[in-house]
Structure formats: structure tokens, C-alpha cells
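Next up, some structures in C-alpha cells.
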Structure 1
Amino acid sequence: MEKTQTTANQTAPPVAVPFTSMAIIAPALGWLIPGAGHLIQRHWIRGLLLMVSIISMFAIGIAIDGKVYKANTGDLLDMLGFVGDVGSGGLYIVSQMLDWGRTAVSFAVADYGTKFIVVSGLLNVMAAVDAYHLAIGRKK
């Protein structure tokens, strides 16, 4: 006697993700300008909350003399900090142009500022991924 498999053990075939221009524009714009990926999709409250949160965290980090990491310093932790900072998108670009966060961390509060800057970048990356999921219809 042969055993037959039930349909409960079978998995459904993967569903194709719809490819639209919004699926590219929303996360890219959301990375460059925090919250903008949600705003162009008319998610006003979520976009404004993300924009205010990310910009505030970055500004507070700069205000308390946090360090903005540069590329290729050779230290592993500095490279990880750089990846987190680049996640801030346009904020990181502006900080590099205006030489913000270039001072050495000389007291404990400045180290907290550095963490604020890195976390704002990581939050911005998560927001860009969320904007992508909204654009492809995976999330509402």
C-alpha cells in the first residue's frame, strides 16, 4: 500500500511581487529624505512621525557632539558605525558637507550622541524597507 500525502503538507507556490516604479522610488526617496517614502504614498501620519523621529534623533546626536563616522578608518567598529550613519541618507550627506560630528568623542555624553546618530540611520533603513513593502502591497 502506498501512502498519499495530504494537501496540508504541500506549500503554495511563491507569489510574484508586482514590480512598479513606486517600488523603486519610495524606498530610495525614503532613504534620502527620512519619511518621504511614506509621504509620496499618502501615509501622512506614519511619514511625518518617521521624519520627525529620525531628524530629531540625528539633530540631538549632533547637538551633544556625537561622532559621524567616515568610511575606511580600518577599525571594525568604526566601519559598522559608518554603515549605520550612511543609513541616514541625506542627513549623512549634509553632515559630511558641513563637517558636523568631526570632533573626537571626549566625554560620555558625546558617546550617547554618537549612538543617537547611528540609531537614526538604522531607523531610516527600516523606514525605507517599510516604504518598499507598502509600495508592493505587502503591507497596508
Structure 2
Amino acid sequence: MPDLFFERHVPHLPERMFDLVSDLDRYPRFLPNVTGMTVRRDDTMAGDVRYAKMTVRFGPVTQAYTSRVLADPVARTITATAVDGPFKYLDSKWSFEPEGEGTGVRFDIDFKIANPLLAAAAEPAFGAKQEEIIEAFVAEADRRFGP
């Protein structure tokens, strides 16, 4: 049952980091292990609510799941909750706070994969890849906004 938390300072403005992380359609271009993403807006809800179907691959295992994603530009937070797929639950939250000349980025994710065999393969791989995933966001920010 991973509960992972990451905090990092980046030299980019909070609004830019918020925009980068909320740009879900581009994830397959720069995130390791993400092989596909389909996003649809929920126009029946107030605010920026989207359903994102992400396909990920860890070694020989490929899985797709859908999350309900709420992006709040005023609070500079992005939350996601899995609504289908292999998870018993998945909840994550990004937050972006001004910090000096840049941003304090915080990411918290708590999840449990329902199938024990899949969990045995995927949960440790995801935990090990967490640093790589955060680094991919930072590298993408440097590409988009300059180092």
C-alpha cells in the first residue's frame, strides 16, 4: 500500500508548473512508462474537471486506468482519483507554492492495486520510478520554459 510523497524546489513560476502538470494530453511525450493518454472534459461539473485514461507500462505489465482530475488554478492544486482500472484506490495531489525565485512542488500519491499478483510487480516498480517521474516533469519544464 504505497503512500509516496515528494517535495522539490524548481526554478519555474508556480503558474507555469501548474500548467505543465495539468497538460495531461502531453504526458506520453515525456513521462517514462506512459504509453497513452485520452482526456475528456466533464462539462456537467463546475471548474476544470477531466477524466484521463492513462496507459502505463512497467516491464512486461501494461495497464490502463481512468482518473477524475480536478485542476484548481486559484489554489494551484491538481487532484486525481482513480475511477476504474486495477486500483482498489488511487488518490494523488499536486500543489505549487511560490518559493523564492521559483516554486515548491509537492506531490503526494496513495494507492493500492487490487490484484495481488499485479501489485507485486507494479507497486515496487512505481515506487522505484517515482524520482524518475518527478525528474521527467522538471526536465519538461526546463525544455518548455528554459533552465
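1, 2: which one has mean count of other Cβ atoms within 10 Å over residues 60-67, as calculated, at 19.9? Can you show the working numbers first?
Details: 1: 19.9; 2: 15.0.
Working through the options, I get structure 1.
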Comparison of 1, 2 - label where distance in nm of label points 7 Å out along Cα→Cβ at positions 52 and 76 is highest: 1
With FRET efficiency 1/(1 + (r/R0)^6) of positions 44 and 84 (r between Cβ atoms, R0 = 30 Å, to 0.05) derived as 0.95, matching label from 1, 2: 2
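Out of 1, 2, which one gives -19000 for helix-only ellipticity at 222 nm (-39500 (n - 2.57) for each DSSP H run of 4 or more, over all residues; to 500) as computed from the coordinates?
On the way: 1: -19000; 2: -9500.
Going label by label, the one that fits is 1.
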Parent structure of the calculated result 30, 13, 10, given that semi-axes √(5λ) of the Cα gyration tensor in Å, for residues 12-67 alone is the read-out and 1, 2 the choices: 1
Which of 1, 2 yields 15.0, 45 [Rg and Dmax of the Cα atoms in Å, calculated]: 2
Winner on relative contact order in percent (Cα under 8 Å, 6 or more apart) once structures 1, 2 are ranked, highest first: 1
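Read the figures in this text as sums done on the coordinates, not as results from a lab. These figures come from a predicted structure and were not determined experimentally. Cβ atoms are built from the backbone, for glycine too; each structure is taken alone.
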